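Colleague: Each structure below is given as structure tokens.
Where a number appears in this text, it was derived from the coordinates with a stated rule and is not lab data. Bear in mind that the values here come from a model prediction, so they are computed numbers and not experimental data. Cβ atoms are built from the backbone, for glycine too; each structure is taken alone.
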Structure I
């Protein structure tokens, strides 16, 4: 059985040790590398090619946000989970915009991280339940009520494409899923965004949260 390869980055040794023990206790997961700061993580991860990188948001040398931005540019398909003690929607919005696939609170139960890893590997976007409620109110502020109401005007295919984009799938992956061309998927995406007055991926995630799609995955 091929195990999921996980990389850990946190400047607290005890936290890394605890996470390593937790992850390695899963039959289908293993920690393949660790770093004590964001800069080392950005240097090591391209070499190790993990499936998922778990990054602390507050690290020396380079923060989790900065590391996420750098890693997503170098490795667009890398799934990144961010660990934090912050529960405000501002941090969540920044990280989602940078390309993070999940947001986990350090004070949450240990199995929350395992659940998050499985979710993002499956193509989803995972929000810690403790911040999901704030995400709905904080991240959706710029979406007008008209945008939500216009969701009823989307075709079935446009809705499917938008939902999968919110979950983190690429245009190519969606095209393969429906046996369509990438250009066709891009057209469905563009039509849906135009109808809903959405401008970016973060808007799509906001819309998905409002529609309850993030709970469906």
Structure II
């Protein structure tokens, strides 16, 4: 049995005043924390942004952590990160494939999707073949040898992007140092420029 929970999505329509769960993009940290019933497990400053983390939440596509990211005191992004662990790494491909139809049913077909091959080291085919004939997440099957290990090593990434109202939804399966991260990130479309400005100010050491 896969350790993944597929449950109702709480991304409300724009006329409810909510964009993700029970919050709206641009809310303050205090407003977002008041909207969650649980207390956060961690609040920290990271690269000039405030990160509020909840260890276990209900109401998301993935069973695991919920993270809110604030720039200039405003909510700009949020993400679910799966807590699933598998001894068979190809089961992470199964997890990704289970979530995609849920997202498609709620938000429609992705505006962009890609299986990104950064290395063919663990594959029998070479990069030109992989880039052409195995270029979509749907082309990557759990029965394919070493695809889970390729993700874990950072050689393969599975990505899809959708837009719904004021929100961009990015579904990703990535890895590094034999660890796989399965997450769904939600971005406030109208606030992407604010986060970019804060990052630029940090690089230039502006107040």
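Colleague: Of the structures I, II, report the one carrying the highest value of percent of Cα pairs over 26 Å apart.
Modeller: With respect to percent of Cα pairs over 26 Å apart, the highest-scoring structure among I, II is II.
Colleague: Using relative contact order in percent (Cα under 8 Å, 6 or more apart) for the comparison, can you identify which of I, II gives the largest number?
Modeller: II
Colleague: Next up: A value of 15.2 was derived for mean count of other Cβ atoms within 10 Å over residues 111-118; which structure in I, II was it taken from?
Modeller: This value belongs to structure II.
Colleague: Turning to a different aspect of this structure: Among I, II, considering only distance in nm of label points 7 Å out along Cα→Cβ at positions 87 and 127, which has the greatest calculated value?
Modeller: Comparing I, II, the top value of distance in nm of label points 7 Å out along Cα→Cβ at positions 87 and 127 belongs to II.
Colleague: Can you spot which of I, II the value -7000 was calculated from, given it is helix-only ellipticity at 222 nm (-39500 (n - 2.57) for each DSSP H run of 4 or more, over all residues; to 500)?
Modeller: II
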